[in-house]
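*Asks:* Just below sit the structures, each encoded as C-alpha cells.
Nothing in this text is a laboratory measurement; each read-out follows from the coordinates by a stated rule. A quick note: this is a predicted structure, and the numbers were derived from the prediction, not measured. Cβ atoms are built from the backbone, for glycine too; each structure is taken alone.
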Structure I
Amino acid sequence: MMIIMKVDATPQQVEHVIERVKESGLAVHLSQGIEATIIGAIGETHNLATEQFEVLDGVDIVKRITQPFKLASRQFHPENSIFPLAGFNVGGDEIAIIAGPCSVESRSQIIETAIAVKEAGACALRGGVFKPRSSPYAFQGLGEDGLEYLSEARAQTGLPIVAEIMSQTQLELMVRYVDVMQVGARNMQNYNLLRALGETRTPVLLKRGLSATIEELLMSAEYILSGGNKQVMLCERGIRTYETSTRNTTDINAIPVLKNLTHLPVILDPSHSTGQADYVAAIARAAIAAGADGLIVEVHPDPAHAVSDGKQSLKPEKFAAMVKQVGQIAQIMGRKLASADGSQSPSKLGWI
C-alpha cells in the first residue's frame, strides 16, 4: 500500500509513519515528489487495515497498490523517474542514444568505434565483454581485457560505459569499470542476479526476455527496485513470434504501454529487435515517435568481419544518418538528444 502524506506534513510525522510501517513487518520505500511525500509499505498488506495508518498525524490518504509490481508502478511514483548519467539525464526530455559494437574485439576496434559514435551524437558507449552465446564454441568475450579497453575508450571520449553482466559472480569486477549494467534478455528472470544488482547503486538497463510479457518485465524490475537501486531502465528488444522475416518482432506497443504503467525510463533496441541493419533506422525513428526515452544501437566499423551480430550492426556513417533523423523526430516531439558532456549541438544534428 502507499501512504500519501499531507503537503504540510512535518519530517517528524513522516518518520513516525515510517516507524509504524516497519513495526507492521513491512519494508519502507520513500518517494518524495514535488507535490507529495509517498511512503510505500511493501509486503503482505492484504490483512492490514488501512485505518491504522489513516489516523496517524500528517497522513492524507492511504491507497492499496493494485498492480503486482509495486515500486515500478505509477500508482506509487506518478512522476517519471529521472536520474543523471555523465552530464545528461535519463528519463526526462533528453533522449539517450547508446551505441557501440556487440562485442569488444580489440583495443583499436572499440576506441575507433567510440570516437565515431561520439562524433555522430551518441551519449554512451555499449560493448560486450561477457557474451551469452547460443553455442559454447562461439566467441565468449574478452572479459577484463575488454573492460580495460572500454575504460580507455571512455577516457578518450567521455562516454559512459554500458556492458552486459551475466552472473552475480562478475559483479565486483563490473562495478569497478562499468557505468551502466546491462541485463540481457536471457537473464531477465535470473533473480539472484537481479537481487544482487538491487544492492548496488549502479544504473541498470534491463532487457525484456524473448517471450516475456510486459508484466513479467516489470516484475523483474521490481526485484532490482526492492533492493534499493532506483536507477533502472527498461529495454524493449523485440520478442519471439511466428514471424521469420526478421530476427525478432519489435513490440512498438510496449513503449506507450510501459510509459503508462511505470515511471521508469524506456529504451528500445532496434538492432536486436530486427536483426538486420537495413531496418534499424526505421524502427529507431518509430521508437522515438512512440515515446521512447532512448535507443541502444549496435555499431561496428567493419560489420562484415564482426565476431558477433555483424548482420544487424550499422557502419558509423549509417549510424550518423540515423542520429540526424532521430534528432529531427525528437524535436517534433518536444524533446532533444542528450550528449555525454551535457551539451546539445543542433547544427551538427541537422536541426532547423
Structure II
Amino acid sequence: MKTAVIHEWLVTYAGSERVVEQILSIYPEADLFSLVEFLPDALKDFIQHKSVQTSFIQKLPFANPKFRQYLPLMPLAIEQFDLSAYDLVLSSNHAVAKGVITHPDQLHICYVHTPIRYAWDLQQDYLKGAKLNRGLRSFFVQMLLHYMRLWDFASASRVDHFIANSQFVARRIWKTYRRPAEVIYPPVAIDRFLPKTQRDDFYFILSRFVPYKRVDLVVEAFTRLGLPLVVIGDGSGWQRVQALAGPNVQLLGHQPDAVVVDYMQRCKAFVFAAAEDFGIAPVEAQAAGAPVIAYGKGGVTETVIEGKTGVFFQEQTVESLMQAVQQFEQGASVFDPDLSRLNAERFSPECFCQKFSQYVDRALSEFKPAAF
C-alpha cells in the first residue's frame, strides 16, 4: 500500500509538525508533500530527512520567508499534486491541505488542526489585528477571504474521513463543513518534563505574542495584582506587552527549550488566556506538575480538569483573570502534581500513534473502492 502525507508548509517544528512527525513514524515509507519546504537541516529529523515534493510556490520570488503572501495561489497549488499512484492519502490541514484531488479508489483521511481561522469565525479578529477592517485594502482582503471560504467548503467534500484534534475543533468542522469528525488528541512531548512538588513563587506564561493569544491581558492583570510573572515568547505584539508590563513582570523573549522546561517545572502556576483549538502549553504545564489557570473556552476545557489540575476564568477580561488568580492565591483548591502528570499522559505520542493507526486501519477495512 502506497501512502502520501500532505502538509501545508514545512518551515518550522511546532504543534502541527509534531502530528506529521508521528504520522511518519507510523508510516515511514510514506511520501511527503508540502506547498513549500524551507526547513533548516537541524530541523529535518522530524521528517526523517525525506525528500519533500513541493509546489510551484516553492520557486516564486520571496517565497522564503514570505510564502504566506501567496495565499490566493494555495488552492491552485495544492490541487496540482499528482497523487494518482497512492492508495492512502493522509492530509494534515489548517489551511488548504485537505484540498488535494484524489480518485474514487483512494482513501483520503484528513487530520484537522483547525478550519481556516482567518476565513471563518475569527475573520473579524484577524482583520482588526492587522488593521484591515476598513478601507480599500480591507475590501480586497475580504473578497479574498470570501473566495477562500467558497473553496474551503467545496474542497471538504474531497475528504472521506475527518479527524479533529479536539471536541472544540470537531464542533467547528461540523459548523463549517457539516461533516462529523473523530477526535484524536495531538501528541505532546510530555517526557521533556518531570513533576516537582516544590514550586517557586512566580507565575508563568509561554506564548507567541499574537493578538488571539491575549498575552497582553495576562501581563496587565499581573501588573495590577503586583504578583511575580515570568513571560517567555516573542512576536508582533511585543511592544504592546512591554508597555503594559510592571516591575513585577519579567519579559524574557525567546528562550531555548532547556530554559522553558526549567521555568515550567518551577512555576507556581501556568497562565493561559487564549481560546485555542487544542493548546499544547497547558498540557506541558500539567506534565511538569504545574496547576493551570486558563480561560475556560476551547480545547483547554478538554485537557484541564477544573478543580483538580487547574481553574478556569469565564470571561476573557483582565478582571475575570484577576479574580481567578486571587482565588488561587487564597488556596481555594489543592493541586496534586502527580495527578496533573497522570492527566497529561493521556496526550503522549504513544497514545496518539495507537489511536491514529487503529482509526486508519478501521477506515481501510471498511473502505470498498469497488463499490464505486
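*Asks:* Among the shown structures I, II, from which was the value 4.9 of distance in nm of label points 7 Å out along Cα→Cβ at positions 52 and 100 calculated? Display every interim value, and only then the final one.
*Replies:* Values: I: 4.9; II: 1.4.
Derived from I, not from the others.
*Asks:* Could I ask something else about it? Among the shown structures I, II, from which was the value 21.0 of Kirkwood radius over Cα pairs in Å calculated? Numbers along the way, then the final one.
*Replies:* Numbers: I: 21.0; II: 21.8.
Considering all the candidates, the number was obtained from I.
*Asks:* When mean count of other Cβ atoms within 10 Å over residues 108-115 is calculated, the result is 20.9; to which of the structures I, II does this value belong? Let's see the in-between values first.
*Replies:* Details: I: 20.9; II: 24.4.
Here the read-out was taken from I.
*Asks:* If you don't mind, there's one more thing I want to ask. Given that relative contact order in percent (Cα under 8 Å, 6 or more apart), derived from a single structure, equals 17, which label among I, II identifies that structure?
*Replies:* Values: I: 17; II: 14.
Only one of I, II returns 17 for relative contact order in percent (Cα under 8 Å, 6 or more apart), namely I.
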